[in-house]
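The structures come next, written out as structure tokens.
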Structure 1
Amino acid sequence: MAYIIDGKRISGEIKDEVREQVEALKKQGREITLAVIQVGKDPASTVYVGNKKKACEYVGIRSLAYELPEETTEKELLEKVKELNQDGQVDGILVQLPLPAHICENRIIEAISPKKDVDGFHPQSVGALSIGKEGFVSCTPAGVLMLLKRSGIEIEGKECVVMGRSNIVGKPMAMLLLRENGTVTVCHSRTQNLKEIAKRADILVVAVGKPKFVTEEYVKPGACVIDVGIHRNENNKLCGDVDFERVEPVAGAITPVPGGVGPMTIAMLMYNCLWAAKRENE
């Protein structure tokens, strides 16, 4: 039986720690503010934005919500970002992705001030991570790292395989594991001998966007398996990129879906907001 890594519990601990520090800053007269922009009414985005608002409320961070219509132009959105960049009361800016097709996501991400880039998507944040400098780290990979560390899973010297090479998860995840002295292989849709490579991993991080893609055939006995995916199956139940029922008997540790990586993403966003305010204070 694998050890089930409880993301709900660990994310709760992080939020409580953030809450304490937010409270301490408030006593010094410093309030932390996160501005969240959503363009259009994508149902999944609406759920995520709602969860972020609830988390802000819980930890004591003020949240400003800008719900813009689908037909908002790129120019209008860039103006809103510029206004928030210049607002001294705002510590973090988050533009909910995906954006409507007529807006260039990269242009919007690059317009956010690197000092307020709590999502960790700005090229400056990514560059800092790649050369080992201090900066914001994308919330999902940062959450995965925190799950590993707080579950006592050793990274140094271990064989780590990341399945997926997206800018949001795969690439920063690989860099974080490298930073922790793991030996890292990144696999993707063009990788040959995928099963054999995955089966070498002591730590396998799966972010391929395909429901139940990874079965026991991909997993080395006793490996730690981190499932970043989230989907709804034919019965409308949540599932991940890993076939949990088939992999759990083989793995040494595994994250469930839901209740694994998901809650960590929002906890790390709260952590990033706190860090933005502290950095600004210093």
Structure 2
Amino acid sequence: MEITAIILDGKALSQKIKNDLKQQAQSLKEKGVVPRLAVVIVGNDSASRIYVNAKKKACEEIGIISEEYALAENTTEQQLLELVEKLNNNEEVNGILVQLPLPGHINENAVINAISPDKDVDAFHPVNVGKIMIGNYDFLPCTPAAIMELISQSGIDTEGKECVVIGRSNIVGKPVAMLLLHSHGTVTICHSRTKNLAQVIKRADIVVAAVGRAEMITGDMIKDGAVVIDVGINRQEGKKIVGDVHFESCEKKAYAITPVPGGVGPMTIAMLMKNTIKSADISLKKRKKI
């Protein structure tokens, strides 16, 4: 059955969220706290540079001070850890973000673990990951938070729904599965070893595709009326950017679907801004208690 899917417009929703955050940032400034995000980028990865510039632009729009630390490709792990420690100890810095991926000679886990959980606005630190597991958290990873915000703001109810997450990364797949579980969804996580993947996806009321393979999920794999969230960003040779979902075929069957670009991507940056504002607010409350 061919239907016209609702397009979940992440660009429009992210703008609404950023407008709200702008007011919150102003309110914090009036109380003596200027939200400040430190962004560390190591090397010359072109995709990382695009992401960092987008984050910087969002900070300017909202009223968050963005401090960029652009380090050379040959920066040692020890030098990076020393910078992170310096930022941890700087009371004016509310959020610390080390742009991934890092050069191969630097241990990403060591760097993530070095960031103070109170300033970990990416929510990758094991302490914050553990808090997400038990449902008592301050920060959510930005992409999973973006997915949940898109679903809830669109009036889609997850309670009792069959939710299939394709991808088991620590950054997206696992945390979004946990958030769907917290919102009373029945969750299946699929991955490269999953048998009969198409059959599993066909059961789903809500599909989250976060596998990193261009247009892997096609219309014949989803059931009529499913909600399809596409996290993938894949640049095809000589072609435009596409997601993990084949948009044209899935749009004809889905109840709602995110476009790529313009779906989860803009919302991810909005969620980073939200975490930074929240960190500044927590900082203010701590000062009042002292």
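The table that follows gives values for the structure above.
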{"quantity": "FRET efficiency 1/(1 + (r/R0)^6) of positions 28 and 148 (r between Cβ atoms, R0 = 35 Å, to 0.05) from the coordinates reads 0.60; which among 1, 2", "calculated": "1"}
{"quantity": "When distance in nm of label points 7 Å out along Cα→Cβ at positions 52 and 68 is computed for each of 1, 2, the largest belongs to", "calculated": "1"}
{"quantity": "Per Cα Rg over 2.2 N^0.38 Å, for residues 156-203 alone, the highest-valued of structures 1, 2", "calculated": "2"}
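The numbers here are math on the coordinates, done by the rules we state, and not lab data. Just so we're clear, the structure is a prediction, and the values are computed from it rather than from any experiment. Cβ atoms are built from the backbone, for glycine too; each structure is taken alone.
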